[in-house]
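Next up: the structures, one after another.
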Structure 1
Amino acid sequence: MSVDKSKILPVDVWTVDVGSGVSFCDSEVNNILSREEVGRARRFRFEKDARRFLYRRLALRKILSRYFCQRAEKLVFRSNENGKPWVVNDREISISWKFNFSHSGDIAMLALVRDHEVGIDVEYSCKPLPDLYEVLEVVCSRMEFEQFCGLPESRHQEVFYKIWTTKEAYLKALGTGLSREPDTVHLKIGRTGDDVELIFDNSEKIGWQFISFVPRQDYLTTLALRSDSKIEINPCSFPDSF
């Protein structure tokens, strides 16, 4: 049976291999990144974090340059009051591609889609969480906390990261980020922990889709997007697919 392509929404999802990053002396840092980006990198306490930041910004600019048909160094970023960025052209007109960027450890994730706000979050899911339950009390509602504690303890870390990436991806798609408290986004947690279902206020629930996947061993990513179309993810990797 043929599929109606008009009802499919393609989403490009890039996995960026950050590795050890790049140094301030790298020619591309000086030729492509803005002074503001380099200044942000210099504020990192540890060199490894600065190197990774520089590489992530280079990768972001290089990838976006293909979609916005501009040279990487010419891209102009603007952001809303909560820090969600977009790319504008010389006339300050927003372009149809929407994107969202997230990073954790050695990788970064970039999602791009036309004319739909999108959120993505990635987390290194093997990081020990000695204060897990204290974090849950801040992130989760009382109902969520009780459902979580009813799961087998062996599932707690895995399910926590699914909860966290789902909430953060949703808030990033909305454009609020963590300026909105994550415990105001309500999830219903299945008994086995395999099912994490969002429960919304009536004004929020229509059309949202969430896709969780493992882009690389030990990492979990969730994509959030509001559309009635079937989402089709096109996986890409940087620098391999570039």
Structure 2
Amino acid sequence: MAGKMSKSRAASAMSVLAARFAFVSSAVALALLTSLHFLKPELDPSWRMLSEYAIGDFGWVMQAAFIAMALGAVGSFFAVRPYLSTRFGKIGSLFLLATAFGLTMAAFFTVDPITTPVEESTVEGIFHGLAAAIGMPSLPIAAFLVGRELLASRAWVAARRPILVAANLPWISVVLMFTVLGIGFLQNEWKFGSDVLIGWPNRFLMLTYATWFMTIAYFCGLKGLQQKSRKSR
């Protein structure tokens, strides 16, 4: 019994620390992404992708933003893991690590300008595309599976509404981005350009990812502190 209580306390303490780490990392990522709009105003945010900020001057800021967001995903994994007991919830948490892996890859492999013809793609650009293919769909899957378990738990009833909203935003942002991309391609002969207004949906996607990390981090941290308070009485 004492051993189980000790493990429970350790897990709760780890969750609180991880939650704080995830929240701060995600907030830093958003701050860095916001700063890039002032550091590199020549990139039109209506149709240029966030990843393109990694090209040229201040590219390191975009790389740091990717790393910070990846750390937010890792922190969220460790924060929420103690509260998951079902197979689907645990599988969903693994997709958080896949999200982190994709974001880390994106940091180390710089994207080609989106106007680059396919035949002129660089190896780095191809690997960045692979990173997007891994990281972009992973969080909506994680948010759905993890959210599914938390929403079904009575222990999380107070957080039900914000978790429901946060869990749906990632897949909505992905659908929105690809819808805008598809319509733009049809109108622009299957090429990127100023008429393909993919920039803002791309930014909304990153915002929804950070929002999910921060929401989960906030409530995991709050729950961990509440448990600690009850045990100390």
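Structures 1, 2 were shown, and volume of the Cα convex hull per residue in Å³ at 161 was computed from 1.
Across the set 1, 2, distance in nm of label points 7 Å out along Cα→Cβ at positions 78 and 182 reaches its highest value in structure 2. A value of 22.9 was derived for mean count of other Cβ atoms within 10 Å over residues 62-69; which structure in 1, 2 was it taken from? The read-out was computed on structure 2.
To which of 1, 2 does the computed value 5.5 (distance in nm of label points 7 Å out along Cα→Cβ at positions 30 and 206) belong? If you can, show how the numbers build up before the last one.
Numbers: 1: 5.5; 2: 1.4.
Comparing all candidates, it corresponds to 1.
For which of the structures 1, 2 does the calculation of FRET efficiency 1/(1 + (r/R0)^6) of positions 22 and 46 (r between Cβ atoms, R0 = 30 Å, to 0.05) return 1.00? Of the structures listed, the value fits 1.
Each of 1, 2 could give relative contact order in percent (Cα under 8 Å, 6 or more apart), but the derived value 24 comes from 1. When helix-only ellipticity at 222 nm (-39500 (n - 2.57) for each DSSP H run of 4 or more, over all residues; to 500) is computed for each of 1, 2, which one produces -9000? Working through the options, I get structure 1.
Read-outs throughout are calculated quantities, based only on the coordinates presented, and are distinct from any laboratory measurement. Fair warning: this is a prediction, and the values are worked out from it, not measured in the lab. Cβ atoms are built from the backbone, for glycine too; each structure is taken alone.
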